[in-house]
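Next up: some structures, all given as structure tokens.
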Structure 1
Amino acid sequence: MGKLLAVALVGIAAALVAERLMAFRNKLNASREIAPVTLPNCRLIKGIEAGSEDIEILPNGLAFISSGLKYPVLKTPEPDKPGAIFLMDLNEDHPKAVELRISRGFDLASFVPHGISTYVDRDDTVYLFVVNHPHQKSTVELFKFVEEDSALVHVKTIRHDLLTSVNDIVAVGPDSFYATNDHYFSDSILMFLEMLLGLTWSNVVYYSPKEVKEVAAGFYSANGINISPDRKYIYVADVFDHNIHVMEKHANWSLTHVKTLQLDTMVDNLSIDPHTGDVWLGCHPDGMKLLYNDPENPPGSEVLRVQNILSEEPVVTRVYSDDGSVLQGTSVASIYEGKLLIGTVFHRALYCEL
């Protein structure tokens, strides 16, 4: 009887594991294939070889690019090389990526930049917020951009118990922001178990020097975050749930859910066209390929454009898609005056003229 019970329990456990693995494959869109969509005037950006995970473009056309992300569950091409922030002037005829110098005193050796956001103060001072993962922890680094020196001056490092596994950030003041925690746990093994079990413990946190609080929860993996041009709505991408959550921002910085736009791809970062309000998405068509990162079967890339996201029938257009032969693991797409920058988690970056 005891042996029969043991066999039964093993069988039940095996069935549960098999069910969870299948559900996890579905979350990763494993084996999903999409038709290629090419753009006519594109070139790979020289100098960016180890990723361009997030891109933030100022109103004047200066684009910041974060590079060198090391993520616990993903293979990285240069694991021992510190990360960097690049700058491109999209007003130039042939814009180039220039690595920004970072002020002394900042621990560059452990710099692992992830999501970024900018804030232009009333006196035109430009602040760059950078999600950082030194020693596999999560911090937010605040820099002041000095354009004439092509430099970033480190202002301060922000740490908090609620900022546990930060992925992306959107600045709403010179020292305040919303941030996504893509996992509840920060340990890589527990992260994987959290994903495998399908726990919806991911959240969004509001931070200011005076107040820090959770403002939204219940995500599988809250990833990219951004704000509408009128500053009334916050958009959050849930990469494992294949959707975008639209939330209304209130005077006390709390958020309330307005709608969810369901998609058929893994949405990473969100960029907003300041003129039209269109939402540009960097997406992963097959997340399983991203995890394995096999050179013989590389992860593909996908860029979506969402028009009229607040309407009852938003228009979703696939602007670009590639099987990985050109660009692998797209994480972001940002637009400026007919010019499109497409970034990746660990690969290169693409510059296109639309």
Structure 2
Amino acid sequence: MNDAVREVGVAVVGAGQAGLSAGYFLRRSGFAPDTGFVVFDHSPGPGGAWQYRWPSLTYGKAHRVHELPGMPLGDADPDRPSAEVVGDYFARYEREFDLRVRRPVDVAAVREGDGGRLRIETGAGTWSARALINATGTWDRPFMPYYPGQETFLGRQLHTAGYRGAADFAGLHVIVVGGGTSAVQLLMELAEVARTTWVTRRPPVFRSEPFTEDWGREAVAMVERRVRQGLPPQSVVSVTGLAATGAVRQAVDRGILRRQEMFDRITPHGVAWSDGRSLDADVILWATGFRAALDHLAPLRLREPGGGIAVEGTRVVKDPRVHLVGYGPSASTIGANRAGRTAVRDIRTLLAEQDQATEAAPARPLEGVR
């Protein structure tokens, strides 16, 4: 692409579940690819964050992947890596609806542009858009909290984003930190080849009752209340608790999921608590989640004093041209689908109002003419 700024109606940043859903609804609303909308994705191929999951996370072990709008996933081999299943599905989806995802393209910054438009600076040139749907998710921002002595540890430390399989830890003692679903999955996998210890800040809550729509709506509503207030979103799992599946119950019975309270510091050879207890370990595996990847939006100054970005539905309160999908209450596969539809509906309304205002504005006289 040359150095000229290219104009487009709507720019979509990210091609995971939320970004592809947004692309689908843009197509259904009459936006043409490349001129009406453009989708940028920094990943090398289709699949969103799923393409980076560890190979041993098979489709049968993964959270349910909700189908994208307009195309069924179909039957998938439960023993096949989820990265492959989802990657193939997303690739078929992009072709079926002619979304023309541009990859790998890094979006460096989104700034205020000319004429009320947004300036989007990418590794493949600069674009000017009337609205932006941000669907960058969280995978690019793994979160590792700091504990005193962390830099002195002589063993290996890694985040779940860098985990590739249990075989790398055979015969070792692995401390798994974190109270979410990923921590539970990894503990059950690692326990087959390694000694494990599980530590969390709060006691885990296992729920054996069936997941109901009412329960789901309440969990999402709690997360939504936070983002409306401009606070950083918390995970839906922190609200719903951990599903006590058959495999989880067996792991509890075997003592694999026996939790210890969070340690106070890290030593060269392990971890220690303030009461004098200590534990030697070879590896500390941080299953401590991710943060929203929003640094490219920093020039727009969207953050609130509480540290988050206030959002109503998907629309950013400080800038109605910007929509966040896959953020906060829509950070789930089914939530991302709904968010894509909501964002496109609101953007259509916004652009129509802008067009009406432009048509109604009186013509400005030429300079020097009375």
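Look at distance in nm of label points 7 Å out along Cα→Cβ at positions 150 and 182 for each of 1, 2: the largest one is in 1. A value of -8000 for helix-only ellipticity at 222 nm (-39500 (n - 2.57) for each DSSP H run of 4 or more, over all residues; to 500), calculated from one of 1, 2, originates in structure 2.
Quick one: Cα Rg over 2.2 N^0.38 Å, for residues 22-61 alone came out at 1.83 when computed from one of 1, 2, so which one is it? Going label by label, the one that fits is 1. Computed over structures 1, 2, Kirkwood radius over Cα pairs in Å reaches its largest value in 2. Between structures 1, 2, the calculation of distance in nm of label points 7 Å out along Cα→Cβ at positions 126 and 198 yields its largest number for 2. Highest-scoring entry among 1, 2, by mean count of other Cβ atoms within 10 Å over residues 270-277, is 1.
Computing relative contact order in percent (Cα under 8 Å, 6 or more apart) across structures 1, 2 gives 17 for structure 1.
Each of structures 1, 2 was scored by distance in nm of label points 7 Å out along Cα→Cβ at positions 30 and 54; the highest score is held by 2.
Taking 2.2 as the value of distance in nm of label points 7 Å out along Cα→Cβ at positions 230 and 254 derived from one of the structures shown (1, 2), identify that structure. It was calculated from structure 1.
Values quoted throughout were computed directly from the atomic coordinates according to the rules given, and no laboratory measurement underlies them. These figures come from a predicted structure and were not determined experimentally. Cβ atoms are built from the backbone, for glycine too; each structure is taken alone.
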